[in-house]
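Take a look at the structures listed below.
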Structure 1
Amino acid sequence: MAVVSIVTHKVKDYAAWQKNYDSVNGVRKEGGVRAHTILRATDDPNLVTVTHTFDTLAAAQAFFTSNQALKKALADGGVDMASMKVSYCEQVVSGPI
């Protein structure tokens, strides 16, 4: 089963963050990310939730704990690191209704 990380954090400026996020697609691919989704809070455009799908929990955890390129990308993107929360979930069901 796939593992999905759910990452929520505040950013200084969503447009700047999005531009930076798009520029580091290779970091995600090299880190084992197979798919992603970006969500913004309806009442705060700078509160962002991102999901990433990985093959294994180990790959997901390694991506967030030891990937130096990711840490640089987060800083460059204006992420408020104190607000960042990462959760890991096993994907059980997915698909259209």
Structure 2
Amino acid sequence: MSAKRVQRKGMRRVAFSVDAPVGSSVYLAASFNGWDPAVKPMKDTAGDGRYSALCMLPPGTYEYKYVIDGDWSVDPANPNFVLNSMGTLNSVVEVS
């Protein structure tokens, strides 16, 4: 799974990452940000097509998707997912 967790003062730092073509517009949309992709743009700091974003989250279970050039997709590196109300899948991360 591409979501890594680090404990810090009751909140956890969760790192999300996904591969996409260099120059893509990549965002993280999730239950913790109102499913608004504009809230969490992801960055390709090395210019190699590996986009990442850090979030501080309290313990809990969260659903998320990546929005790559306008296309919503599950995390290909995360085998944990659920069916959503739209009839598609959301990736799931458990923050403990």
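The table for this structure:
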read-out	value
Structure from which -10000 was derived, helix-only ellipticity at 222 nm (-39500 (n - 2.57) for each DSSP H run of 4 or more, over all residues; to 500), options 1, 2	1
Parent structure of the calculated result 29, given that relative contact order in percent (Cα under 8 Å, 6 or more apart) is the read-out and 1, 2 the choices	2
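Read the figures in this text as sums done on the coordinates, not as results from a lab. Note that the structure is predicted; figures quoted are calculated from it, not measured.
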